[in-house]
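Please go over the structures that come below.
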Structure I
Amino acid sequence: MWYVFLAVHFLTAFAAGASTDALLSAVQNTDDCPSCLAMLGAFQAIALTGDDAFITSFTSICIGLGASDPDVCTGIIAREGPILAHDLRQISTTGQTAEKLCDALLGMCVTHPINPFTVPFPKPPPKHPKVFKSRGRPTVPVAHLSDVHIDRLYTVGAEANCTKSICCRDFDDSPAVPTVPAGPIGNSRCDSTITLADSMLEEVQRLNPRFSIFTGDVVEHTDWLVDQAEVTTDLKAFNAQMAAKLTAPIFPSLGNHDSAPVNAFARTTSKTANNSQFVFDTQSVGWERWIGASAAFEVDHISGAYSAKVPGMDLRIIAVNTQYWYKQNYWLYDSDVFQPDPNGNIAFMVDALQAAEDAGDRAWIIGHIPLGKEDTLIDQSNYYDQVLQRYKNTIAGQFFGHSHKDQFEIAYSNYSEQTAQNAVGVGLVAPALTPTSGNPAFKIYDIDPDTYEVMDARVIFTNISEPSFQIQPQWGLYYSARETYGPLVGLSPNEPLSPAFWHNLTEVFAVNETAFQMFNTFISRGGAVTACDADCQNSTICDMRAFRSENNCDTPAPGFALRRRASAGHDSDSGECEGTGLAHILSRMVLAV
């Protein structure tokens, strides 16, 4: 049988070499939607011969073109490549799914109509919806944590100025003598240390919140190395950290990095054993101490989603797994049959909101990826908006992370008339702990205990530039939204930070350059401020008014999309959380030729 093995091996190697030449040619000619679809056709031809040939060809080109370090090319393609190969074996390379895949991979084929779908609701809106009135009682503090990205292999003294997207580790190709040694607490080119995470949690505990929400992303950005074992270890370790440091309940949700490979959450229709059930199993057990047995069961059986009441409050936390609406989740492209609600997240949200409405409760929705971001699929963002419009009286707050920035997005009853009167919802986006996006931070919301609306949003940060940071981070108030923004819009003492408030603030930003540039500084907590000219200002305000991704102004020309993604995300919202994934290295491959 040995000669059969050698013959098969020879034929596979020969086919891989020929396929590599064809694939390289296709990559070299990719600069628009038709050529991207042609490139997928070349990829498909190799995928049909098997995963091994696909990975070999893809990796060879990645290394040959210098798209990334060899270990990064090898690791990313070995992990994510089989999903892409699986997709290509299932779909036509000329259909809508292929166009969406080109959008996800290269920012091409971005213009296509929304697939019509009407979300079914069990009941019509009540004729006389419950009115939630404030009794003027003292506010209740709630902490919002997000994007901790803890690197548990962070090495003090390792190279902090490496060639990879994340540093401060002893990689195989690290220099013997580092040019910029990693400090004991952290570095802006590196993800969070365990010590920094402990320091943040201790500060949260000191502020004594009634409860906390965590909107995902535990695992660090070494996407080419992360596997199921590491993700499981990291999730368990951070659950243990939060349990050890915080005494109040915690309501967590999943991020796109909280799986292996990165972003990979398989649909139930994918019919593959390579899925993310291990994540749901892990977090069902890890979160039960806070959310209860019933909600933990939901986590395990509804793909990470759950609903749980806050003890002593008429408030329900509804956590959704936004990764099923995320462009970079390549499991979403393995069928030409359109699926409006992958894994039933929208249906679950409807059921949970209906239960809250029936009980006279209010609800907060938490998730990782804001619905207005460029990397959210426009179909599912539109369907989410239908749910928001139906249950706008019940929904008191919506909270997200992912961009690593301090931001907000407004929803309107009529996006053609974006006014304060038409503002019906707002998504509040938390800054990150990881220093890669600016100064580490979290938020404290001051909540009305009767309406559960946000009365103030305070950003708490630590300055990585202070000498004391590497000894013991000093946390303090960065700014209060009420104190800073309230006077700009004439906010009265008893008014909440309502959707109308946030819209009025965008009106100020449009005419007050000083106020807007203050916001631009606040985005990174003063730690990674980028210049924002008039065009940038207009698009930023447009994005503030877009809690549906179809309405944002982040869809650039393909060439710019490639450059932005290839830069590993240092100048884009979505890229901050993407890290070095398949889209990143493919973009660099196309740009390299």
Structure II
Amino acid sequence: MRKFTFIAAAVSVALLAGCQQATQQVTAAPAVQAQPVQSEINKANTFFEDTFTRDVMSSPVYQTYMGIKQDYDKWDDGSEAKKLKDFAQTKADLVTLNSINRAQLDDATKVSYDLKKQDLENSIADFKWRYHSYPVNQMYGTHSMIAAFLINQHQVSDVKDAKAYISRLNGVPAVFDQLITDLEVRAEKGIIAPKFVFPHVIDSSKNIIKGAPFEQGDDSTLLSDFKRKVNKLEISQSEKDSLTADAVDALKSAVKPAYSKLINYIAQLEKRADNRDGAWKFPDGEAFYNNALKRTTTTDLTAKEIHAIGLAEVARIHDEMRAIKDKVGFKGDLAAFMQFMKTDKQFYLPNTDAAKEQYISQATDLINNMKSRLDELFIVKPKADMIVKRVEAFREKAAGKAFYQQPAPDGSRPGVYYANLYDMEAMPTYQMEALAYHEGIPGHHMQIAISQELEGVPKFRKFGGYTAYIEGWGLYSELVPKEMGLYEDPYSDFGRLSMELWRAARLVVDTGIHAMQWNRQQGIDYYVNNTPNATSDGVKMVERHIVMPSQATAYKVGMLKILELRENAKQQLGDKFDIRQFHDVVLKNGPVPLNVLENFVNQWIASKQA
């Protein structure tokens, strides 16, 4: 069974890995009587919906993301017993799926059948790797998820919702006890995060228990959030005071001890950590990383091949940057130009609240302008709106540079492009345009919101994800506005290239660390020497590679595949090529492995040629 894991720092949401095997080419079903065919189609679609609903309802956290309030007062069960139960269910699901006659399915249902089968088979194969990860780190983890989830996802519309919030506060100790058990199991297997991770986790955890009611001062992050939500309710002041008192009691008697226990454990675990950074140090680390690359990229590319692609792309982009350097009349080589872009004050807003509001306002303007031009690019457009927000103060120090959070399926919450403005030197204005297009429109919002709103597609596809597809689309979406005549300022175009360069360098560094045993500093040096980004960007990215092996390879691999498919379609269709139809083909089936996407595009080309 696919386990739903949501982490506040990641790309939105932490998206589910894809499958590596080629989905069978969709073929026409043989001629059979209509009744049995429809029976098998119904059986398959019922299975898809029933298993998805079951999985959602087994996860109180995912229920909340979906706008369901049945277990609104609970957290997910993270025990080993639950993992084993889920594993047994996954194997049973595969038996059930195999009992469905694929030959009697229509083309659309065959695609869903193949994707579900590969998902189940991969989940079974990957169960042995369930401890090959760091469940708390600087990017995400239960310690930061608790606060981010309650603040951003747990809506309080009535007293019952407020009491559910309090119940979740009281449930934190049990969640953290399971987390500590998980961490200890990993430690016994030799899977302990490198030393640099621990101060980040401890600081983030301490931030959540700063302020009232834990100590004198302003309200803590969680108390402030609870009061804000309860004060909006149309109830008496005495009821508000009573609810707040219960929340204060839960924060003092449950949340504070739970975080203190976790912090103490993490501090002790840090003493057992070392400075080895790559997944190669794990038990069967090479096999684990090779498998992770297959899942992330949905290809059979090896670490060596991905490394080579990265080096070639870095060289190509450097050449395009030199052309911009010459265009703006800069005297000096590319390294000097990058240094100029890194340090010249004209490209950086000051580290003030007013400047940060200015950044959000300008990013919103870019999004709104792109909204007005969507008809040039898309036939299908999402109903859900999107907004731009700053990353909250309590998690901005450790969170990524920018990320997208999907809208609520019921329309109660818009999609959000989060910009991390903790360090304004890491957010140069020349990258603002490309970031807005990637995280917002035409990037993640178009892809993810459209996926959620698809009709006739099983929910496991609408709400699942393949990182190479999703992030490949995001990176591709940085290029499309250039083709529309945007990035009029050459420095903004340099910003676009600098972000593409960043993704190309990721291929080099991720494989360098996990397959070639580079250390943390080697990775940082590669970014500093080959990109115009701030050193702090390089540090954060290398640290991200270390705790999320393979994840960062998805962007460039996915973008290159989409561009390859588009170029092939242009060559074969000539005047019949329509960019809007191409984008429709890419988006209308929801997230899929790259080879399946290739099948869809090839079928579209054939239909246009017929």
Structure III
Amino acid sequence: MSVKPAILITSEADLDHLLDEFGRYARDYDVLGAASVSEATQIVERMAAGGQPVALLVVDSRLTGVGQIDGYQVMHTLRTLVPTARRLVTSRWENFLEDSKTLRPAVAKGKIDVVALTPRGPRDEEYHSGVIDLLNDWNAMATPEVDSIQLVTPRVDALTRSLREFMFRAGIPGRTYDPESEVGAAVLAQAAAQGLATDDFPLLKVFSTDAIVRPRSVRELSTALYGRPDQIDVDDVVDVVIVGAGPAGLAAAVYASSEGLSAVALEAETIGGQAGTSSMIRNYLGFPRGISGMRLAQRARTQAIRFGTRFVTGWPATGLTLGTAGSPHTVHTDGGDLRARSVVVAAGVDYQRLGVEAIDDLVGNGVNYGAAMTMARDVEGADVIVVGGGNSAGQAAVHLSRFARSVTIVVRRPDLSATMSRYLIDEITYNPVIEVLGNHRVVDGGAEDGQLAWVDLEDVTSGERQRREIRGLFLLLGAKVHCDWLPAQVARDDKGFILTGRSIPWEAWGGPVPPETLATSAPGVFAVGDIRSGSMKRVASATGEGASVVPLIHAWLNARPVA
């Protein structure tokens, strides 16, 4: 039986009370108490040495020997011992007004995760909702106790990593097993009974069935789980097909289906888009404790499904045939076509390629485009580099700092001030594991035993080069749009982003007034989110556009001629 992860509570005045409050977690966690900083440190050192994971550190805001209201400073010491543990400071009601003067800036700088008012009585569910959020966040990166997919392989290669990342972002708990393990041997026996070769990996057992699959790509796994577009039970013609299920597409799906429109969302990769890879979004309205991009995306997907949206994942749109004289539009994929009275293009953008062949040849073997959340544990105790100066890069660096020995953010600009939100810059500045290296770029790299081993960095002002030995390179280099599948009737700017509203050249208006703000130059086709020219490239603005497009769809459908 696996060792329970620990919850450690450090308090002098309220230790017994807090241990009683946290008794509800005793079945799944080892709930421990310490009455002093030195005792807490000894307990954490003992657990770290013995390999017992620590899920949550709970520290009283006022502890003797660390200042009247500087209990959170204890976290700095404990964090170096258990960097993946989540951190909660608990403050008595009578102390909170004074404590908050210090604690709130500490939260903003990432010194602690949550500040909560110590419960004064039973069933303080507001307090425990914060605890649950932190434990949920920690467990997302821990090895799941219960798995829905069993992945069997003797080696963790690029394909295995991509499959694990897909499962994580899809919210599917899965574990990787060696073929010689008990679970691995059972899966191999089932594969043999189904006539499958047992020396060709990876093999996957899906959910609680005896079905064994051998995917050669993320698409094949997605198809095994969710089917092809032409297998989805949809009407002959739906009201709207939404191409892309990032924040903008998900918002469009929720609001369209909640208002009675029949909607199908088509996603090329995994629900959530680029935002789905963010380890923690702290500035999204309504989530004061922050929320991971994966969890936000899965909640939105569940919400849309409740209203009737049908999702197709793993199949990018390959073309769009515009309807004429009232006939529907047709969205083409390699797995079948979808016909709709209107189309919302919310396909988002991809990260730009570095353009260094030696680096791109190692994608999946230490080199990653995007945050690649599941790669974090693979670089535990190692040095890594994050390239990029946007919020996604900052969030990736903070997440990686919980596992890696060092994280270096490399940017061409002198610093991060022009491209990253202030709250992230403050959090990075405080984090002792993260270094920001301005005026530099990655120009070369190499491998040992097939895995990334080093990169060369060049000073963009002097041309001087330095070599860094690293095990992980995470590239978040800005937006590259893919709109080649759209017909020429959909106007785009010189970078390929879709033009909407008054940005469309007047000769393509199709009338005396410009199209609506989110309408394209093709009637009945709309664009929202990052793929739209002039968009803000933020999660909140993307969801706002996704919601705002629905009235425009209604207006189009009401005025649309009938074939």
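With distance in nm of label points 7 Å out along Cα→Cβ at positions 50 and 266 coming out at 5.6, pick the structure among I, II, III it was computed from.
Computing distance in nm of label points 7 Å out along Cα→Cβ at positions 50 and 266 on every structure in I, II, III gives 5.6 only for III.
For which of the structures I, II, III does the calculation of FRET efficiency 1/(1 + (r/R0)^6) of positions 42 and 130 (r between Cβ atoms, R0 = 30 Å, to 0.05) return 0.65?
Values: I: 0.00; II: 0.30; III: 0.65.
Answer by label: III.
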From the coordinates of one of I, II, III, helix-only ellipticity at 222 nm (-39500 (n - 2.57) for each DSSP H run of 4 or more, over all residues; to 500) came out at -19000; that one is structure II
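Bear in mind these aren't lab numbers, they're just calculated from the coordinates by the rules spelled out. As the structure is a prediction and not an experimental result, all values here were calculated from the model. Cβ atoms are built from the backbone, for glycine too; each structure is taken alone.
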